[in-house]
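Scrolling down, you'll hit the structures one after another.
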Structure P
Amino acid sequence: MKVAIVHDWFVGGGAERVVYELHKLYPQAPIYTAYCSPQWRQRLSDTKVITSYMQRWPFSKLRKFLPPLRALWFSRLDLSGYDLVISSSGAEAKGVKVKPPAVHINYCHAPTHYYWSRYDDYMKNPGFGGLDPLARLGLKLLVGPMRRWDYKAAQRPHHMIANSNYIKQQIKKYYGRDAAVIHPPVDIERFKILDKSSSARGGFLIAGRQTPYKRFDLAVITCTQLSLPLTVIGNGPDHKKLVGLAGPTITFLVDLSDQEVVKHFQSAEAFIFPGIDDFGIVAVEALAAGTPVIAYQAGGALDYLEPGQNGEFFAKQTTGSLAQALENFLSEKFQPPEVAKSAARFSADKFRGSISNYINSIL
């Protein structure tokens, strides 16, 4: 069976990890993508990575700026001769075309954010710095035709897989399609607790890319008001704003090594997850480190958080609701080994097994 893998772009993040595990399943399959970073090119050095003309552009931000060109490139890809095409997409890669009897399976990370669920967020904060006004204008002018293209592209795959039950609902809402649910792979081994004893833990933790929709501000403001220690790991467009909101109990850490990140994950009292995420790999990484999660009761967190077992929910996306959850949180209720055990079903091995079973059932 001749297999091809298609992915929006290789820069970094959970979506790329999905492709990496698909690559392990089908090591001979070429990977088609709009552009690929040198780091990912090196990581995928044992396979054929085919990129678009955008790979040669000198300004990397410009590639992100022009989704219609990506849509056109993916639509015109020649995938004749393949028996199975697997697209990994939260943007344009799902728009590839295949000819019978080939089968196209799409692993959908989310209906394209900037056309659908987060359109208003992108209009407020496009994330292009000085080019934000131009980005807003372009999105406003193009959102109508690109929504139509995106909907049409989402009808092309023969089968769709969602990365969470939340995204399954979003696919139904925006694309009118049903989808199976297979959770993305999480590097459980990286965060695994080697010492099974319950070591001392202290302080709260939040980590990831600091963008508005992830609501880091809720955690920073609430912990400042309650004088609770909070460690903030990462960077992003909201970083300066968050520093300005923070009181003396908030610590910001940027550019940590992998070992330092793991250490902080394994020593926190709880991980705060205040945004609505498609799945939320970083929260499952915290669970794998034996750290309970305090999450907003929405999105992908509903698939893995069990109140009283591996964390707690707060009901409203407000500082008052989060403050109540933090004040009521009892760390002694949670045993790190038991919390870590709840993350085991999201391992890379489990993902590959689930994907293999799904593909075999179709073919």
Structure Q
Amino acid sequence: MPKANIGIVGGGIGGIAAAVALHQAGIDATVYERAPQLREVGAGMMLWPNATRVLRSFGLLEDVLARSGSSTHFLVRASSGTVLMNIALGEFDVPAICMRRSDLLTVLLAALPPERIRLGHKLNKLQQSGDKVRISFASGLVAEHDAVIGADGIRSRVRSELFGHSEPIYRGYTVWRGVARYDGGAILPGANSETWGVGKRFGILNTGPGKFTWYAAVNVPPDHLDAPGGRKRELQEAFIGWHEPVADLIAATNDDEIMKNGAYDLVPLRRWGEGRVTLLGDAAHPCTPNLGQGGCMALEDAAVLAKCFDQEAAPEVALRRYETLRRQRTRHIQQRSRLMGEIAQWENRIFVAGRRVVTGLLPARLFEHNLRRVYSYKI
């Protein structure tokens, strides 16, 4: 049987990774991206062992490692700097790393023939008839494929075409992100961290020699506006008195390079697809950023999708099998990430004090055991 010809709507990490995985399986895939150029918006991202295992299967792990910073353990800290928990990230067949989202996109794009990317095409309409899916774009382009994958993010147009509009749910806090150079001694080698305060927290991730991604999550209304003095000044005031090098990282980041996004997700979907169309990544299962698994889940999706197409002759069968294999795991990650965010953003000082005591008393090995369920996943 001839291999299916797949259209992918969305040129983020999930969409490009799906195209790479399908291409390596000998399946034609074309990515349609609404932007005139490909660029990943965001600072750094964690790639946990479940994601680096996928990248190894793509033959891209060495290129990724050359652009990343290592992560051998993860610290949970109090705002004073006291380490409440030290979680080891070793004992896996592949490493946990952190890298800039744009660098990961660059590595993925290098594994894909450039003619497989079509830029400047915003989806207008999707129609299924017989054995084809017809997709029409605002640019006037019309294309037909044997199947279509919606990898167009949390506000997915493909999902809306299938199931109607779903408004993302704001979870009570906003996340600011930046990348800064830091050469001081307050960050231990291989140690990424997250510091918990009252209604706010601050994370530090090593993205390579001398550079660190940082993020700050603060409880604010969904319509929160930037302070008159700018984002940097607002964060400096919010985190005054916190341990080193929080202030140094904020100060070393240009105000116009600090990104700001609300924490949103969706109630898990009961189904992802219909006929010859399905969803992937944030279009299917957006989650809050608390486990650092959003991009990792998209990479897993891409690998499973390609494997299903490689093993099933009928596109509908391949898509339904993919959905069945992925729904339970991604639902678990969505729910667990939301719960972690709720706990980490507590404002009640009694709850916060109890959280600090419990976190300091629980053995790190308990957390390591629970995380192994997430990180040990294999396609």
Structure R
Amino acid sequence: MKPRYPESSDERAARLVGAIRRMRLSEGNTESLQPVLPSQDRFERHIAAQLKAAAPEHSELAEATAARMARDGLLTARGLIKGDIRQADLKPETMAFTEAVILVTGRPAWFVRHDTPQTQETGADRIADEFWITTMSLEVNRLHDICARVGCIMLGSSEDSLAPIATGWMIGNNTLVTNAHVGKLLARQNLALAGNDPRDGWRMIPGKRAVVDFAFENDVDRKVRFDVDNVMYVEDSETPDIAIFTLKVPAGGSVPPSPITLDLAKRSNWTDTKIFAAGHPVKDLQSDRNVVTVFGALDGTKRFSPGFCSGVLGTDVLTHDCSTTNGSSGSPLIEFGSLQAVGLHYFGNPGERNEAVMLAAVANHPAIVKSLSDGWGV
């Protein structure tokens, strides 16, 4: 999926400088409640551990890469905070190292186990993540409930061949929302049927099995799986990037989780709104080192990624900086405090801003209205 609003080099530099300057130089500075930069040693150990987890056979290279990223990245970050380095001084490689500092220090991607973000696994970097751990501390029980309503979309021709491809979450009773570009992997459109068809000709692709597992978690042996029953809606233009499916409920069996509440209220300012994405990132096809330094080994299992909204592009695109990669498509953006969904993530690429459908801007869209009113009577 391509961004609707590609980020220029100048825009990227401005975004990185703003994010870095909102960080603290040390934990001793109590004037700010923003994330604190770790020591070079902590930062280097974290990067090395993640690189080794992703590619154990390249341990020596991981050590050397981590040392350079820690040295150069933190040097630039500290210079930006102090004002010794200007935005105009940032070159492409410098920006890559700066991006790594932001992602590793202030945008963690914790594994979720038994619906709970595993913040204790930050180890030596816990101090750097204390900002988000503190933010989460008042919401532990409700966060658990939200994570349980987000599932991994898996596709295959049989039970044994099912593989994670994306993320979906409950928007209505037995109703799942994801991206249209994900939906097109599960369903196809028959234009011959489209004329008066309530589903505009969309049907599930024969021979493919699609399931949603709400308990696809790292090192956890449990399943909360439901077959995708039918396609209700796919936005053909992918603007907004929305698709709706229903889930099959076995007779006498368990039912899917309840819906996540949507925040559809319009607001004038989204900047610095604290949010998190819950999703199922899979291996980055470009093998970007920033992806590896944040996620380590990627197996498609559930992750919890806190961050900030940074603004609005056009009329219906919400930008954010939660850590995401392939497979995160379809993740909900949940606002801390209300724990309501404000966005539907559809694009994220290391080194670029992330884009999401702003739900408040599409409150009257048929896919939203029908899902909230259980109006898919087809």
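For the set P, Q, R, ranking by distance in nm of label points 7 Å out along Cα→Cβ at positions 301 and 333 places R highest. Out of P, Q, R, which structure matches 18 when relative contact order in percent (Cα under 8 Å, 6 or more apart) is calculated? Here the read-out was taken from R.
Computed from the coordinates by the stated procedures, all read-outs in this text should not be read as laboratory data. Source: prediction; values computed, not measured. Cβ atoms are built from the backbone, for glycine too; each structure is taken alone.
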